[in-house]
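Peer 1: Some structures are shown below for you to check.
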Structure P
Amino acid sequence: MLENLAINGRDLLVQIGGFLLLFPLLSRYLFGPLSEAIEDRERRIKEKMDEAERNSLEMQSMREEYQRRIASIETEARDRIQQAMKEAMATKDELLENARAETEKLLERGRQEMDRERHKVLVEMRDKVVDLAILAAEKLIEKNIDEKSHRALIDDIIEHGVKPS
């Protein structure tokens, strides 16, 4: 059958023998280092993949922490702004209340001053009226006049004031 295929049996045996002698040498010096290099490369790739996975998880964790911090900072900033607005409103209300109180005090002082001035004017007017009545009485006593002249004299005194004679 080998002859039908044009294969020489002796050459085949030599090639099988050469292969059997060469295989252990190839296994030891070629396949062994090559296998070790492939395994080393696989190990390094696996380590890189594991490291990449760890880095990815770490980055995800850091991103989540960063987002929590930002949310916390935003919440804190919002709270501070609201607190500042409340304080500003309280200060505004306090200033308005102080201004109202001060205005009320000023108005009260003005009313009191007006009352004093009114009282002073009334006292002065009363004194003037008394003085006028006394002067009119003196004039009447000095002159004996009839009722018509008496009224004219009083009207004249009220209208123009008293002129000492």
Structure Q
Amino acid sequence: MRIEYYHASEYGNGAQVAEEFKRVMATLGASVSVHHVRDVKPMELPPADLYLFSSPGRFGKPIGDMRRFLKKLNLPSGARYALLVTELNPVADKKTEKGPSEDELGKCQQIIPRMDEALQAKGLSKVVDGKIYVTGMKGPLESGWQGKVMDFAQTVLRQTSCP
């Protein structure tokens, strides 16, 4: 399996996740090429079995580099894609000690839905999505993030294998 991984890492967290995904997939027998979206032309992507896109969020949306990349993206209709985003870890309110509800998170964390909207409008077919949390605006990544990447990689292989 050949996977082309495109990320828009700003502080290095997404790049760390991409390299870990590449390492894990190599142990599972898949080939992954990792690229920052600033270093490639979205109209000239190589053929792949799966395209994986990753972006951090800014104000709950994918950052501008990724939004512009997806807008210009040119892939064949029906091409398969996956998403693995980095989001700020939701924290509990200090007074009530309650975390935000799923509805509250859904209103402010629109990274995956916005990326899905852009990719599905181009006729691409989603395989799976996932999130890795960062504990502060610039990181670091959450504890145990490597295990989440491993789980995501295994899900990608299960979802893309032939029956």
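Each value in this text was obtained by applying a stated rule to the coordinates, not by laboratory testing. What you are looking at is a predicted structure, and each value in this text was computed from that prediction instead of being measured. Cβ atoms are built from the backbone, for glycine too; each structure is taken alone.
Peer 1: Figure out for me which of the structures P, Q the number 2.9 belongs to, where distance in nm of label points 7 Å out along Cα→Cβ at positions 19 and 67 was derived from the coordinates.
Peer 2: Q
Peer 1: For the read-out helix-only ellipticity at 222 nm (-39500 (n - 2.57) for each DSSP H run of 4 or more, over all residues; to 500), a value of -10500 was computed from one structure; give its label from P, Q.
Peer 2: Q
Peer 1: A value of 20.5 was derived for mean count of other Cβ atoms within 10 Å over residues 11-18; which structure in P, Q was it taken from?
Peer 2: Values: P: 10.2; Q: 20.5.
Source structure: Q.
Peer 1: semi-axes √(5λ) of the Cα gyration tensor in Å, for residues 83-138 alone computed as 27, 12, 8: which structure among P, Q?
Peer 2: Q
Peer 1: Where is Cα Rg over 2.2 N^0.38 Å largest, in which of P, Q?
Peer 2: Working: P: 4.12; Q: 1.02.
Once Cα Rg over 2.2 N^0.38 Å is worked out for each structure, P has the highest.
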